[in-house]
1. So helix-only ellipticity at 222 nm (-39500 (n - 2.57) for each DSSP H run of 4 or more, over all residues; to 500), computed for just one structure, reads -30000; which one of P, Q, R is that?
2. Consider the structures P, Q, R: one of them gives 49 for volume of the Cα convex hull per residue in Å³, for residues 40-87 alone as calculated from the coordinates. Say which.
3. Looking at relative contact order in percent (Cα under 8 Å, 6 or more apart), point out which structure of P, Q, R has the largest value.
4. Which one of P, Q, R has distance in nm of label points 7 Å out along Cα→Cβ at positions 72 and 96, as calculated from the coordinates, equal to 3.7?
Structure P
Amino acid sequence: MSIPSFRLDHTMIRVTDLDKSLDFYTRIMGMTLLRKNDYPSGRFTNVFIGFGPENDTTTLELTHNWDTTEPYEKGTAYGHLAFNVKNVLSAMQYLEQEGVAIRSPAKQMNHGTRMLGFIYDPDGYIIELNEPINL
């Protein structure tokens, strides 16, 4: 039997303030709202955002549980979401001007040559910004 053709569909994170998270990921990070579904019987909303059509590109699912008001524990298994950007230094300057919390400023990767920077989203999830790999 051959291996089926797999494609990463989406990554899901839980958010406490959906409007604040949508503003961050769409207005500040430039993603597009692809769809939003409310589930009243389950008391949650799922929002899918991305940089291209949902069935063609990997997307980010934001899940908002209506009754949750306290921040979620990130756990020790979570690392970060990663976004490519042409110029990490200028991107970090832009994000700082937008009031985004900086975890570590743009710098050359330890033991490598790529530029990296780390920020926090509104729920404290770590986001890595990196420049594309020159293959």
Structure Q
Amino acid sequence: MSDWTADELTRIGKAEELQVSSTRADGTLRPYVTIWVVRAGDDIYIRSAYGGANPWFVRATTSGTGRIRAGGVEKDVTFAAAPSAAHGAIDAAYHAKYDRYGRAIVGSVTGADVEATTFRLVPLDD
């Protein structure tokens, strides 16, 4: 595994949305799902707005790997657990980026209830 480059962090972090796809057992990619994405520090995070039963989240949890596209960056990733200490910064990043859409929708991806449905995206080596 490697780290995000500064350019990738900036481009993905500024992207309004991210497309995420998980890897099937045969190695092929599932169809992409469009979701919100935030940068907190030198990491990229995504959350399931509709809980742990959301189909894209279940598939990503099961596979552990996939591919993302955002801000002109396309990269294979591992779906890793977010460190518990990062959740405050992740919430703040979601609020800063998406509060213009209203509290109800941003509330679906912030707070203690969604911590368990948070992935830190870790880029895989090319």
Structure R
Amino acid sequence: MYHYTAIVTCLAVALHFFFATQVARARFRYDVKLPAITGNPDFERIYRIQMNTLEWMPIFLPSLWLFAIYIGDARAAVVGAIWVIGRIVYFIGYREAVAKRGPGFAIQAIASTILWVGAFGGAVWGLAH
């Protein structure tokens, strides 16, 4: 069973849900009416946090689960937790200023890369052996 990976998956989904609620709050706070997604730089940064997280989910989630299958549940969960932490750091930085988004982005990008390389390598290794 993949209990640790399941927990990290639930944390990632909860984080994305939190970001979505932050967009709704920012829309109200900065008076950005639907369907607009521009008009206030503070709102636009919050919106981009949520959208960038959504853009990375199709890279992160399959890689996380394939890594868990081929490499191991606990290892996948550790790297997945690092991805979640990276997204939180990204949120904290980007919420303040565009220039502060880099460290969190780098953390989650490295974690995603490790997960993808491990998943791909594990699949190739399994096929070859």
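Here, each number is a calculation from the coordinates, and none is a lab measurement. Nothing here was measured: the structure is a model prediction, and the numbers come from that model. Cβ atoms are built from the backbone, for glycine too; each structure is taken alone.
1. Source structure for this number: R.
2. Working: P: 140; Q: 98; R: 49.
Checking each candidate, the match is R.
3. Numbers: P: 22; Q: 32; R: 27.
Between P, Q, R, the highest calculated value is found for Q.
4. On the way: P: 3.0; Q: 2.2; R: 3.7.
Label of the originating structure: R.
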